[in-house]
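Following are the structures in question.
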Structure I
Amino acid sequence: MKHKLKNIYKRLYSKFGPQFWWPGASAFEVMIGAILTQNTNWSNVEKAIAVLKGKKLLNAKKLYRLSPKKLASLIKPAGYYNIKAGRLRNFLKFVHENYSADVKKMSGAPLAVLRGQLLGVNGIGQETADSMLLYGLNKPTFVVDAYTKRILSRHKLIKKEADYKEVQDIFMRNLKQDTKLFNEFHALLVKTAQEFCGKQNPKCRICPLWPIKNA
């Protein structure tokens, strides 16, 4: 498995090069973006973040002072804005109560502790939590999404019904615990799925991973 993962990474990196993920000017912005991107595309998230920046509200203390209604109106471009406003407030409350609204304090906590805490926040699931940890706080945890599962299942590396932990463990156990590697690998898998490994009509024969699939 270790050899297969390294071969996949090598081929994808050779094809696409570095992806420079996650777009965000600060750890806090990345974590807010991780919640906003649930069930929507990134372009919509960028619009919502631009609104917050324009109002100079992209700050844990300032956002927490907003009423749920006001917060929802500001993040409307991201879709499901009432639900996401609630999830943002849950996260902001967590940051205030546990880290005095200081993201730098969060980054100093151990990965296992932070992950457990984030999963305890209503509205934050495993993918969102790991995105916050990896891309926002530079913690070595692998993010698993539908794209990751699709590629691995089509290459017979996992079963279609494999759960989040099963898939994550494949990467965590077989690769060096390196934030930069996990960051780039996940981003490359997303890029591959978007360009070649679509849910419908995959372009297998021109995919950079085709030689591996047929080895």
Structure II
Amino acid sequence: MYLPKHFEETRIEVLHELIRAHPLGTLVTLGPDGPQANHLPFEMDPEPAPFGTLRAHVARANPLWREISGDGRALAIFQGAQAYVSPSWYPSKRQGGKVVPTWNYAVVHAHGTLRAIEDRAWLRALVERLTDRHEKGRREPWKVADAPADFIEQMLGAIVGIELTVTRLAGKWKTSQNRPDADRAGVVQGLLAEGNETAAAMAELVRRVGKI
């Protein structure tokens, strides 16, 4: 990933938080037919420090877990807030017009070593944690124990766990840091005027990173 210093985010707690807020990651591996990409909801465990561990599961029918290469190297990509930025939002547009559109985004790349796990107890504990987290706050949260025990056992037999021990994290927060203060303020106003959650999330990120 091309990563200019002014867009780089290195704080581990910030990188972990983006992963927790946007847990559907793209897992990139090298299979016998070349690069493969699978889209999986991950659990972010901060241990072992400093980078932590990512856990998920795949269908047993998915060849991913059988095709883990000898060294197990893999990359998980997590996409946070993102939005188109119009040059019409820049006050500097009126000073010569030398501005162009761009795209703002926040992303985390987690590099690490991948392994497959078939242990039923491990799988059940993972599924329960993922379920409890994403059901939290619902009026009637569903629990794994709500389903018949034999059915759950059948379902556990149809999946395989994967664990990525993270060895390196790279974060890129492209949030108009390369623009003057007035232009960043204009980006915030322009995004908020779009009137949608995606643009509002980026507006908040531009404001927070730029301390506007």
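Throughout, read-outs are computed from the coordinates displayed, never taken from laboratory work. Note that this is a predicted model, so its numbers are computed, not measured. Cβ atoms are built from the backbone, for glycine too; each structure is taken alone.
Structures I, II were shown, and helix-only ellipticity at 222 nm (-39500 (n - 2.57) for each DSSP H run of 4 or more, over all residues; to 500) at -9000 was computed from II.
Please state which of the structures I, II yields 33, 19, 15 when semi-axes √(5λ) of the Cα gyration tensor in Å is computed from it. Traced to structure I. With distance in nm of label points 7 Å out along Cα→Cβ at positions 103 and 143 computed over the structures I, II, the top value is the one for II, the highest of the group.
Each of the structures I, II was assessed by distance in nm of label points 7 Å out along Cα→Cβ at positions 71 and 87; the largest value belongs to II. Here distance in nm of label points 7 Å out along Cα→Cβ at positions 127 and 199 is compared for structures I, II. The highest value is that of II.
I, II: which one has log10 I(q)/I(0) by the Debye sum over Cα atoms at q = 0.11, 0.21 Å⁻¹, for residues 39-134 alone, as calculated, at -0.32, -1.17? Matching structure: I.
For the read-out distance in nm of label points 7 Å out along Cα→Cβ at positions 15 and 191, a value of 1.0 was computed from one structure; give its label from I, II.
Of the options listed, only I reproduces it.
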